[in-house]
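A.B. asks: I've put the structures underneath this note.
What follows draws every value from the coordinates through simple rules; no lab data is involved. Just so we're clear, the structure is a prediction, and the values are computed from it rather than from any experiment. Cβ atoms are built from the backbone, for glycine too; each structure is taken alone.
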Structure I
Amino acid sequence: MTETQFTPRVFSGIQPSGNLHLGNYLGALKRFVDMQKPDIETIYCMVDLHAITVWQDPKELAHSTRELCAGFIAAGLDPEKSILFNQSQVPEHAQLAWIFNCVARMGWMQRMTQWKDKAGKNQQNASLGLFAYPSLMAADILTYHATHVPVGDDQKQHLELTRDIAIKFNHDYGVDFFPITEPVIEGAATRVMSLRDGSKKMSKSDPSDMSRINMTDDADTIAKKIRKAKTDPEALPSELDGLDERPEARNLVNIYAALSDQTAEQVLVEMGGKQFGEFKPMLAELAVSKLAPISSEMAHLMGEQAEIDRILAKGAEKARAVAAPILQQTYEIVGMVGAKQG
């Protein structure tokens with residue numbers, strides 16, 4: 001098999017850790033929906049196995065998994081066009097991850113920035129899962145022979161590790177079996193920043209709810225948060241370099257651009273010279289028009305949990321139809337007795 005023979009296939013996943021916000025929507029969900037095209041297969045996953053690398057309350061995890069599924073669908077993802085499922089229903093992910101645990105090197109894992117950030121000085125008390133989860137992430141991607149993964153800047157290192165694992169596996173076993181997956185990093189707001197501090201990423205863990213727009217916020221709350229977002233006293237510039245050293249202004253321009261499917265440069269051509277007293281209401285109106293219907297649909301879907309569970313089960317069945325043969329072939333390559341059928 002050569003690299004050119006791999007079926008064009010997109011895979012990506014989000015942890016169901018609760019409290020979906022605008023950063024998740026613009027950095028992931030909206031892009032996932034945009035990638036639903038007839039000529040490429042799209043596979044999207046709620047990565048609940050990744051979520052438990054740190055303690056999760058079981059009831060909250062189940063609720064967050066269903067809420068994330070509702071968010072996917074409300075944002076426009078069609079379960080008939082994309083495969084949509086939660087990770088734990090497809091055991092091939094964990095099975096391939098063990099093979100990759102034996103391919104990846106300790107030094108590779110120790111270099112992971114997120115490991116250093118999350119474990120900090122308390123590494124000896126962090127879970128083995130937290131240390132090894134980039135190997136599971138590689139398995140998430142490669143158990144589908146995914147050729148492309150839409151990622152944010154903070155996930156580029158993990159995708160590079162996925163590529164390293166694929167290259168080493170192929171080299172060690174003398175095959176051209178796993179694709180060298182390409183990152184897809186695009187859009188005006190792939191990294192959405194806090195509404196209270198333009199130097200920090202928008203996060204559900206920020207103690208101030210005013211720092212983020214939650215995907216469950218109603219129209220009035222969305223508008224209020226944008227009106228109160230931190231800005232500076234200067235007017236908007238007409239060119240992009242005029243946003244240098246103005247992180248809050250840049251963030252709001254990027255959000256407007258992403259919601260209106262424009263580039264930041266296009267927004268500034270239209271908005272250059274406007275004060276924030278004029279720009280913010282326009283951004284609030286745009287955000288409400290785009291986000292309030294999603295919030296409303298999520299609430300409706302969460303009232304139909306049996307339907308969400310049915311969608312996830314059906315998606316898992318479709319996912320396993322792709323993943324199981326790839327795992328079986330992997331076992332054959334590695335030399336596992338009984339892997340070959342017939």
Structure II
Amino acid sequence: MSSRIQKPKIGITIGDINGIGPEVIIKTLTDNRILSYCTPIIYASTKTLSYYRKLMEANDFNYSQVKKGEHFYSKKVNVVNCWEETIEINPGIPTVESGKSAFLAIKKATADLKKKTIDAIVTAPIDKKNIQNDEFKFAGHTEYFTQQFETKDSLMLLSSDRLRVGVVTEHIPISKVSDKLTKELVTSKISTLVNSLKIDFGINKPKVAVLGLNPHAGENGLIGSEENDIISPAIHDVKNKGNLIYGPFPADGFFGTGQYKKYDGILAMYHDQGLIPFKTLAFDTGVNFTAGLPIIRTSPDHGTAFNIAGKNIADETSLRSAIYQALDIVKNRLELEANTANSIGKVKND
């Protein structure tokens with residue numbers, strides 16, 4: 001196994017500095033055992049980290065500032081300063097300044113992703129309102145990275161050790177979900193999920209369940225036509241390519257009876273249809289992964305939690321899981337790349 005697989009460089013953006021992002025990052029990286037598996041690079045400012053280190057009395061949390069042009073330190077927590085000015089920190093209160101700093105961290109980390117100086121990115125939570133500016137007019141990280149890396153389609157995929165749920169429509173009003181659904185869109189999302197399960201999670205023949213949109217999955221057209229006109233034809237198309245795709249299933253019974261345990265991946269039609277059961281079953285360990293991108297991006301499955309920010313009570317488990325999942329995906333992609341190269345070489349030699 002190459003050294004790159006053993007010690008990937010994982011960028012971690014600070015998120016909203018008035019939310020719980022700084023706290024869960026510090027708690028996660030205070031455990032130095034993580035340095036055995038990766039080189040963490042925090043995109044933030046040393047002033048912000050110093051503030052929270054003191055607030056949390058996290059005396060065991062240490063880091064090294066990376067100056068422009070310097071290399072990352074492989075056995076230390078690295079910090080890249082993304083802004084120089086002093087920004088007032090008010091835990092629990094979203095401000096214009098905290099939104100600006102969150103964006104600057106994402107922007108710098110994205111530039112490093114494009115240069116391939118880091119192998120993956122883990123994003124701490126942002127406030128989707130105060131981060132908006134001329135360069136960030138998106139509903140969230142997923143849409144931003146999809147545009148930045150010129151990807152035709154991506155998939156918000158929530159995953160834990162026992163459950164993976166993707167959503168066809170992401171951050172849009174529920175009143176617009178039906179109009180957004182098309183056979184082409186559902187087909188694309190199913191295909192993205194199948195490919196990600198193979199490439200990123202190492203499942204050779206994934207078994208995928210697709211949920212319906214309407215109650216009782218439309219009851220054969222009695223309670224809506226989307227299942228018959230859009231979802232079923234999309235399932236049929238992807239299934240005909242040799243994939244194991246099933247559905248559409250009524251969402252309530254699917255989760256209520258435990259059917260979800262039989263599948264490697266599940267595709268929901270809209271945000272809350274997928275995320276409510278996922279967070280009910282796997283909130284503490286859940287990870288948000290953006291499937292379908294050429295880069296690797298994960299995040300914890302929770303938000304800024306302004307109500308508990310600065311109180312030193314936030315649970316870092318989800319962020320830690322996001323880092324480890326990023327590491328697993330780096331490894332899986334590199335191994336697939338190596339296996340593919342070996343297969344091509346064998347064919348040429350034969």
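A.B. asks: Which one of I, II has distance in nm of label points 7 Å out along Cα→Cβ at positions 66 and 122, as calculated from the coordinates, equal to 1.5?
C.D. replies: The value was obtained from structure II.
A.B. asks: Looking at structures I, II, which one was distance in nm of label points 7 Å out along Cα→Cβ at positions 26 and 114 calculated from, given that it came out as 2.1?
C.D. replies: Structure of origin is I.
A.B. asks: Suppose distance in nm of label points 7 Å out along Cα→Cβ at positions 18 and 250 works out to 3.3; of I, II, which structure was it derived from?
C.D. replies: Comparing all candidates, it corresponds to I.
A.B. asks: Next up: If mean projected area of the Cα convex hull in nm², for residues 210-305 alone comes out at 6.3 when worked out from the coordinates, which of I, II was used?
C.D. replies: The read-out comes from structure I.
A.B. asks: Here helix-only ellipticity at 222 nm (-39500 (n - 2.57) for each DSSP H run of 4 or more, over all residues; to 500) was calculated and came to -12000; which of the structures I, II was it taken from?
C.D. replies: Comparing all candidates, it corresponds to II.
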